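Asks: Just below sit the structures, each encoded as structure tokens.
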Structure 1
Amino acid sequence: MADLAAAYAEARQGLVGLVQGCDAAALARPVPACPDWTVHDVVAHVTGVAADFVHGGYFLGSVDAWRDDRLAAERDAWTAGQVAARRDRPVAALAAEWAGWAATMEPMLGGAAPLPAGSPAWLRSAPVADLAVHLHDVRGALALPGDRDAAVTALGLRIYARWLGQRLEARGRPALRLRAGGREWVEGAGPPAATLAAEPFELFRALSGRRSADQLRSLAWDGDPAPYLDVLAPYPLPPSPLLEG
């Protein structure tokens, strides 16, 4: 897989640059993709993810939370704790804290340093995919689209597509052919029963829970989308369409 460390560092620096230029009103703006959080809260979350990663405290149940309500509640409590612990800290302090954790974390992401003891293999890519999602969540909240061709966005799509394949197999659903950016591949086991085609950014946002059920149905499907809609994303879908310029 492409350089996870470099993609993460680029996205981290990009997000910090975005929010350091925000006034208090912009930082307090609700994030439509994460309606319980403000822009400031999202920065607190990704900073907390880095801290927990380095400390070996990343919530390992997150990978199965899509099919277990108890794990989903524990995941939400974990992320809420990250936000609450940093709610009163200015963005500059969050950026400094995040950079401090990143100095240890990014070599781990790139394979130059070992992961925390007992970490599963998937942990190396998890913070990269999470940051890819939240970078665009913040851009959407600030009405500042960008980074759609960034390395972290491409990696986010690959990681979430691979996770989709695991969910399809776990649920005994047919494989799905995906088409995006001139590339075609299959996720899941066995012959695909349908094809989903979209621009890479749109497919990434669909697979990461940033599109409503109606938006998912309206994508370019060749075949019946019904067997896929409830597992296409690992998180609850937005109740209404999420529009990003």
Structure 2
Amino acid sequence: MRIVVNHLTRMQPGYICVAGLDLATGRHVRPCLPHGRLPARLLSRYGGVFDIGAVVDLGATTAAGHPPETEDHLFDPRQLRRLMDPAPREYWDRLVRCSANRLTDLFGRELRPEGRGGCAVAPGHGIASLGCLVPTGRPRLGLRPEPGRRAQVRLELTDGHLAPNVGVTDIRFYGADHATPDPRVVERVAARLAAGELAILSVGLSRPFAPRLDGPELHWLQVNGIHLEGDPLWRLG
């Protein structure tokens, strides 16, 4: 299976999450290991294959998804091959073709407002956990201070129906530890969004977790990638 990467997500230090569009079907695929998470050494900056826009051959895969994580596919990392990089316009056009204008069109009507401005889906519900959204208006990107913790990269967006304020897990917004936000990157992208540059958001649902000890485990909406029309292949470097 060959994918073009459009979700590149930070996890706990040392690990990443990757997803892309199947070149044959245009559907989202999340490559998963049979045991454990993807190590950060698979990023191209460390000599691996994964980067935004990279076309990667996963080798043979086995579908292993269940709602809402219908995109999961098991693969053998020894078969990974990076094939090519698309032209920026080709990559942007591919994102356009798979995009929707409503979050519920991507994830199903089970996506509901939850918590402090977030949205979530209960385990076992929903139709997907990955998608691309063309937001309504101009999303607002910034850092939200958290007492006693690192500031969070957050994005306020609306699709004309839901208007969540969600975390940004796009690995390009963080330093080498994949945990500390890079304010220079945040400010640069925030300015371009504020100026009205068209963006497509790679959005996803997290693995289920409970933000509070007394709360239920849910799949929470997050932004896995912010793609700008003028520079859709901007990368980690």
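FYI, it's all coordinate maths here, none of it is from the lab. Being a predicted model, the structure only gives us computed values, none of them experimental. Cβ atoms are built from the backbone, for glycine too; each structure is taken alone.
Asks: Could you tell me which structure in 1, 2 was used to calculate Cα extents along the principal axes in Å as 42, 38, 36? Before the final figure, lay out the partial values.
Replies: Working: 1: 50, 40, 36; 2: 42, 38, 36.
Considering all the candidates, the number was obtained from 2.
Asks: While we're looking at this one, here's another question. For FRET efficiency 1/(1 + (r/R0)^6) of positions 11 and 219 (r between Cβ atoms, R0 = 25 Å, to 0.05), which of the structures 1, 2 scores highest?
Replies: When FRET efficiency 1/(1 + (r/R0)^6) of positions 11 and 219 (r between Cβ atoms, R0 = 25 Å, to 0.05) is calculated for 1, 2, structure 2 comes out on top.
Asks: Right, something else. For distance in nm of label points 7 Å out along Cα→Cβ at positions 147 and 171, the calculated result is 3.4, so let me know which of 1, 2 that is.
Replies: Structure of origin is 2.
Asks: Still on this structure, please answer the following. Which structure, out of 1, 2, was helix-only ellipticity at 222 nm (-39500 (n - 2.57) for each DSSP H run of 4 or more, over all residues; to 500) derived from, given a value of -16500?
Replies: 1
Asks: Okay, next question. Ranked by distance in nm of label points 7 Å out along Cα→Cβ at positions 35 and 195, which of 1, 2 sits at the highest value? Before the final figure, lay out each step's value.
Replies: Details: 1: 3.6; 2: 5.0.
With respect to distance in nm of label points 7 Å out along Cα→Cβ at positions 35 and 195, the highest-scoring structure among 1, 2 is 2.
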